[in-house]
Structure P
Amino acid sequence: MSRPSSTASLRELTVTFADRTVLDRVDLVVGPQDRIAVIGDNGSGKSTLLSVLAGTVTPTSGDREVDLPGGFAVAEQGPVFADDATVS
């Protein structure tokens with residue numbers, strides 16, 4: 001029995017915050033055997049790209065399609081903890 005192909009894809013995807021375009025017409029397809037590394041200068045859109053893939057940032061335009069049975073998650077750079085959180 002063959003398993004359906006799992007992919008994540010972005011087509012002509014643009015993300016703009018206020019008057020700054022962070023991602024401009026990005027095309028990306030990640031297949032089930034692919035491994036990716038996202039590198040670039042500070043402010044170049046790395047976190048935004050991963051957040052779009054995870055579904056936590058909505059693109060200004062373009063298409064996002066994620067068919068990953070296990071899902072997709074992002075560990076935020078600056079997580080928000082409850083005020084009463086402690087380490088024991």
Structure Q
Amino acid sequence: GEGTLGRQIQSGISEFTILDGRTHRTIPLRLEIFKIEISGHSDRRELMNFIKNCQPRPRKVIVNHGEASRSMDFARTVHQQFKIETICPRNLDTIRLR
């Protein structure tokens with residue numbers, strides 16, 4: 001959404017600041033950004049076909065939207081069908097991308 005850290009990263013910021021206790025820390029961003037547009041109304045079949053047709057096949061899939069039980073089920077299905085590492089984070093979980 002507009003004004004979010006995600007939108008700022010998409011726009012090309014090179015660093016951001018976080019509050020670490022009482023101290024502000026500047027975090028440099030060293031990443032390559034790829035934006036993939038998928039309808040918010042895509043169903044399971046469409047998402048599975050999207051993953052199937054990705055070249056190269058992704059090494060990791062992060063499921064970060066939807067009802068928790070359905071998200072976990074989808075992540076499990078992706079892992080079983082494509083043998084890809086899947087992650088279904090809870091709110092405030094930290095994920096190492098590399």
Structure R
Amino acid sequence: MRKRIVRSVRQDQYEQVCSNLNRRGKSGAFDASYAVTIPVEDCEYLLRLEPCKKRKLEALQAVQVCRDGKERRFKLITDNLPRSALLELFLFR
């Protein structure tokens with residue numbers, strides 16, 4: 001079973017994160033979550049984040065996207081450690 005990755009932040013950080021998600025994140029009309037792209041070395045990661053109550057942010061899903069010439073390869077990240085690390089990268093860049 002996959003563990004939830006939830007991070008609490010200070011009030012000023014939470015407001016900045018929500019503003020950043022509204023600017024850079026992609027979300028559908030009725031979605032409560034946002035997808036953000038995080039480049040890491042030769043790949044990029046699509047991280048789906050959801051702002052929660054009480055200044056919390058949850059990393060719902062992460063997908064690794066690597067380019068092989070003109071093709072793109074997708075890999076769902078199921079391990080908790082990389083999802084947690086991607087959440088930290090998003091928060092502190």
Relative contact order in percent (Cα under 8 Å, 6 or more apart) was computed and gave 16; which structure, P, Q, R, did it come from? Q
Which entry (P, Q, R) yields the derived value 7.7 for mean projected area of the Cα convex hull in nm²: Q
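Laboratory data are not the source of any read-out in this text; all were calculated from the coordinates shown. Here the structure is a predicted model, which is why all the values come from computation and not from measurement.
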